[in-house]
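Read through the structures below before going on.
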Structure P
Amino acid sequence: MSSGAHIVTHFIKESTPGVTPAAPEEGDWKTARLTGNTLTPTPSTQVSDEVTTKRLSQGAAVTGLTIAGQLNAEFSFGTFDDWLAALFYGDWTDNVLSIGSTRHTFSVQKGYTDVNTYHLFKGVHAATGAIEIPEEGKITLTIGCQALDYEDAEISYVKTPAEPTVTPFMSSLSVGNILVDDVSLVGQACVSALTINIDNSVQLQRCLGSGKKGPGAIIATEAAITGSITLAWSKKAWEIWKSQFTRKAAGVVFPISDSLQNRYTFNFPSLEFDGELPNGGKRDLVKAQLNWSVAKVSPTITREAA
């Protein structure tokens, strides 16, 4: 019998999508810090329509394989930089990441170490991502993955992995001063929650004779970056809400720092907002939840180690 405490995930960068490095150096495999890993292969089947001398079903045939799932984690500094780059289809340049067109893929092993079954997902793409900052609690990261191929064994595929990072996870108290068009919201509009969503709008391309169990190719299309912000209703909140009628974009910048003062600064130069007027009973605090979307200008993440 297996315990969830023994589901260990490792990952390694691929040079060729779908091909696990054959002779990795020590530390090339990295140990993931996750709260959950739902990667799984799911076969598509079709039942036979044949009519025979018996009324029994003639069974089904496998017609395809979808290899997908989510990696769930508590957000911490330096732990997910490879995955953030994959989500952005970009590279960290002078510690700054922006939206690009460079594909990064990984081989990911999901190991049930107490019963010795090991599941290797190859050509893993970061298709979607979500960062959630609650009113009170942990900041979480969810990465939606799509993969090209899959295999499994009773012996681990991972050789000499690096130890996991030890930086502390971040919480709602980690968020610093939030600026809208270079003006602080402190005292003007209380922000109680934030979300950031990245969708690379990937398309699965099925290819006959590809030799893969999964799709022959995974192709990213539009980078759709959206999110939400929850604001205590105020004059400033009203001004932000009202901008939806003119489509006037606003710049939003905020840092997230851990207890060691490692920091990520999120910069969204051009956001468009949408939302409804808030409602509330006489004992409620009136809050507006506004949705936002990136328009025309790439956001950036800047990392600063303490």
Structure Q
Amino acid sequence: MGDIGSLEVELGISLKVNESGSFSIARPFWPEEELANEWYGVISACGDWLEVVESDWVNAYEQVVAKYPLDFRFGTIPHSLIWELFPDSYRLDKSLGKEKTDAFIQLLEAGKLGEFNKPLIPKMTANTYFDYCQIAYLAVSDDQKVDKALSGRELYECYADGRHEGLLDINPNSESEFADWLDGKHPLKTGGGHPWEIKRGGNTTHIDLRVQRPSGYQQDSFLIELFGHSSSRLVETIKMFLAIYEASLPISIAYPIKIRKRLLGQDNIGIIPNYNSLHRANQHFLEEDDVFDVMYFEDIKVHEKKVVPFIRWEALPMLKP
């Protein structure tokens, strides 16, 4: 059966026919014979199925579990298995390179970075922040043509989001002005911008170099952290982090343990129904599922017999009258 759209029924009042790819068209409530021929079979089958569920819902659920198309299900599969079966698939560790992959993992395993031991900075100015930016930009200069003669401030003006909220307008060497600006007390502080977006991108595909207070109770120091976790930007983010760390500057990176899992292939690939969009589809899964990338079942169907035993399918809704 092809795509026949959808129906919205308001009993005794109207029938809305949603044709695929079009807006709803409200129509008077017509007798059954006025429905499109395709809907006869659908509505009839629904009625028959409801009778089966009402008579023996346990058996009905067993039938659904056994026969529900895998192309329409959610699940997870170990990323390492995808690496094994599809040697040409993208690998974060190979894109980053062995030297930098090993360096990052060794820092984590040595306890030098983590979620709860982030280094603090006692004093900050705008120029200090731009110094960090310069190191970050130059760390990826091999991948993108970055003018190494430019200052950190100039590079920020070239590559950042542009909505700096007054960061470029305050006294660049004043500790008190930066603190007041960060805390929202400076007259030049505006709102609605993205001052920390040092590499432009979409909502999930940009890179942030964020400065913030460690907590509401620690207002006498600063925390600076890199955040850029989309698969298309994570290599850049790690390179920036390692360069700043090697410059002996206090720096953190968000979710280092999860990054380690991704570098080692210990995360999972999410499998989504083929009628869902891939965009942001990883957000369907729980944090503990460690899903950062998704694919359709049809993408791995060529190895169906090998992969199906390793897929952890999400439970289907219980059909109970």
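Of note:
- Origin of the value -1500, where helix-only ellipticity at 222 nm (-39500 (n - 2.57) for each DSSP H run of 4 or more, over all residues; to 500) was derived from one of P, Q: P
- For FRET efficiency 1/(1 + (r/R0)^6) of positions 75 and 251 (r between Cβ atoms, R0 = 41 Å, to 0.05) computed as 0.95, the structure of P, Q it came from: P
- When log10 I(q)/I(0) by the Debye sum over Cα atoms at q = 0.06, 0.11 Å⁻¹ is computed for each of P, Q, the one that comes out at -0.26, -0.76 is P.
- Highest-scoring entry among P, Q, by Kirkwood radius over Cα pairs in Å, for residues 67-146 alone, is Q.
- Given 23 for relative contact order in percent (Cα under 8 Å, 6 or more apart), calculated: source structure among P, Q: Q
- Structure (P, Q) behind the derived value 0.90 of FRET efficiency 1/(1 + (r/R0)^6) of positions 187 and 291 (r between Cβ atoms, R0 = 35 Å, to 0.05): P
A short reminder: the numbers here are calculations on the coordinates, not readings from a lab. Bear in mind that the values here come from a model prediction, so they are computed numbers and not experimental data. Cβ atoms are built from the backbone, for glycine too; each structure is taken alone.
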